[in-house]
Structure I
Amino acid sequence: MRFYLLLLINRFVVCSALILSFQQLHPLLAQSSVSSFDLESMINSTIENTYNYEFRNAIETTNRMIESYPARPEGYLYKCGVFWKMSEEGCIDSTDSMRFEIRILIDKACQLSAAEIEKNPDDVNALFCYAGALVYRARAEAVSHNWYAVMSDGIKTRKLLEKVVAVDSNFCDAYSGLGAFNYYAARIPWYLKPIAFVLGVSGDEKEGVVQLKKAAQLGKYAKVEAAVFLSSVVYVNQGDYSDAAEIMRDLHGQFPRSLFFLRSLCRDYYEMGNYSETVYYADIALSPDTCSCHRGDIGYIRFYRGESYEKLNERSKAIADYEIVAVQNGNEYSGREAKAALEKLTDK
């Protein structure tokens with residue numbers, strides 16, 4: 001029973017992490033009576049710099065947000081979002097001091113959001129902001145394997161988002177998180193469903209997709225996250241790589257330096273059998289100005305290019321890419337796959 005519970009909680013962590021990213025907090029400004037052009041400009045800058053991997057600029061901007069608006073939660077939440085993205089991309093080490101700093105940011109955002117909710121329980125901005133803070137707190141607890149705290153915060157997050165749309169059904173950005181939750185919760189394996197029922201975790205896959213599409217089409221600032229979920233999760237699960245690639249091409253156009261979007265395009269075109277297009281996007285990603293700290297994405301991109309070269313009968317180029325991935329990403333999945341592909345080619 002404990003084993004199955006942990007499996008369910010792990011799935012819930014993934015779902016919670018996708019429910020609300022730093023970008024989805026932007027609607028707080030669009031609907032807040034205390035918003036300002038200056039604050040909105042700083043948030044726009046943070047979003048653009050983060051997705052384009054200009055992390056130093058993003059951190060500097062969030063610091064200015066905190067200094068200028070210390071009683072608002074946005075600066076703390078966006079800075080936390082930048083740190084998470086940097087950690088995921090391998091650009092910072094997850095040290096004790098870094099985890100402590102992130103936790104301080106989370107706690108401050110929770111405190112400020114909860115104070116606003118206490119004043120007005122139907123304040124959708126505060127409810128939405130609190131949901132974002134709880135997602136980050138759940139992720140922090142997951143690092144410490146505090147699974148019950150993760151589950152508790154995840155359930156609270158869903159309830160907060162449900163209240164947001166109950167109060168204001170036009171708050172379309174909230175549907176991104178609700179859609180992700182509905183989709184994942186509906187796809188829990190059958191042997192985990194009884195435990196999920198006891199814990200109050202349920203979902204509707206079709207409704208989840210409808211909610212995600214609504215957020216992607218009508219959302220103001222969460223539309224990127226909704227689009228990413230549709231492309232990387234829903235369409236990939238359906239094997240619909242053409243629609244997945246269409247979304248990623250649009251996102252790449254908006255954020256040309258994002259290696260995640262380029263990696264996704266390489267995957268989509270490779271799965272469609274369009275190997276020349278895979279090489280095209282891989283070449284863009286592997287240009288000399290690419291930041292070297294994004295080793296994970298770079299490894300997969302180079303591996304996709306190597307596989308495409310192999311399909312195009314350019315054996316020497318394929319071997320060259322496989323050799324680099326095998327050395328630089330040896331202990332990762334892409335590295336192991338590159339080693340296997342290299343052995344297969346060199347044995348011929």
Structure II
Amino acid sequence: MRKVNNLKIIFLIFKNTYRFSALGNFAKSNKYNKYLLISLSGRVLSILGKFLYFLKLGKFISLDGEPYLSDEKISANIHFKGTSLKIPKEYVKEKNNFVNISNPVLYNEKKFFQIYPIIKKITRMNKNPKIIFMGKFSFAPKKNSILDTKNLNSMKDLLLDNFKLVDDNKYWDRNIFSNNMITKFDNYKILKTFLREKILLEINKEFKKYFEVYGETKQKINLNFIQPIYKINKINKIYKGNLCLDTGSILGSVSLHPRSLNIIESGGLLIQAHQFDAHKIWNRNYKNYIANNIERMKELIDLYLTNHGSSNDALQELYKQFKNSQIQNEKSLKKLFKNYE
């Protein structure tokens with residue numbers, strides 16, 4: 001059962017079906033050239049997966065350590081909850097841990113697993129597109145800390161003028177110095193949340209009648225929030241044919257993370273704040289989707305709202321960008337199991 005017609009079998013096991021939204025189309029059984037990925041999700045099928053793992057019938061990927069697979073020769077554990085700092089303490093020393101978020105301010109992850117979007121259907125922009133954002137505001141400034149409200153507000157203009165600063169180690173050393181990784185990570189999440197808030201407020205000022213924000217917050221933010229949606233089919237319908245903002249993950253800085261994957265696979269036109277790997281991922285298409293500052297983000301939104309031809313061209317370029325995602329995902333799987341021969 002390890003190989004079928006020279007295909008190399010990999011079983012994807014995860015108990016919590018909400019991980020479908022993080023994995024997108026990668027969560028479904030699929031063939032990636034020489035690899036056959038078989039999805040065993042949910043409580044019942046994941047038990048079957050654990051049984052096959054016990055029998056060592058193939059290779060196995062587990063998500064978030066549920067279940068945790070310790071045999072490094074045949075298994076990999078991918079943690080979708082963030083960087084290496086989010087790996088549970090009891091598993092942190094294991095060698096077959098991988099993460100899906102990298103944080104350049106903390107360190108570059110050596111075991112990073114990249115998923116590329118799988119676009120199954122070509123769509124077109126809506127005639128009257130909306131601007132969509134979905135996300136949370138979970139990390140607030142703390143009193144009497146280096147990132148209290150007063151200090152954050154003093155950084156606002158600089159951050160909006162240059163989104164790269166939030167991932168710039170020199171900027172951190174000058175303004176938010178800390179040797180403690182946990183403290184630094186906490187501050188990073190606060191700063192990224194602050195930048196997300198300010199970006200959305202600026203977009204709301206300029207394009208309020210077109211702007212819809214789905215999310216939740218415990219903070220006082222001058223935005224009209226629409227109740228968050230968790231059903232993937234409804235999320236896909238909202239993104240499809242619209243301009244979809246992505247300010248990046250709060251936990252790190254990667255271009256292709258669960259939200260951006262979801263946008264692309266749904267047929268939405270991505271407009272993203274610059275991420276640390278932006279030039280590597282987007283290459284010649286950087287200017288079509290990526291903004292390094294708030295003014296460039298407004299320019300992109302204005303162009304795609306007012307010029308239907310330009311927005312459709314940009315959407316078609318997204319499809320071209322990832323038309324070979326099968327090969328890219330195959331390379332990612334190969335990194336997990338280098339000795340699968």
Could you tell me which structure in I, II was used to calculate mean count of other Cβ atoms within 10 Å over residues 128-135 as 19.6? II
Of structures I, II, which gives 3.4 when distance in nm of label points 7 Å out along Cα→Cβ at positions 40 and 296 is computed from the coordinates? I
helix-only ellipticity at 222 nm (-39500 (n - 2.57) for each DSSP H run of 4 or more, over all residues; to 500) gets -11500 when computed on, of labels I, II, structure II
For relative contact order in percent (Cα under 8 Å, 6 or more apart), the calculated result is 19, so let me know which of I, II that is. II
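Read-outs throughout are calculated quantities, based only on the coordinates presented, and are distinct from any laboratory measurement. Because the structure is a prediction, the values reported are computed rather than measured. Cβ atoms are built from the backbone, for glycine too; each structure is taken alone.
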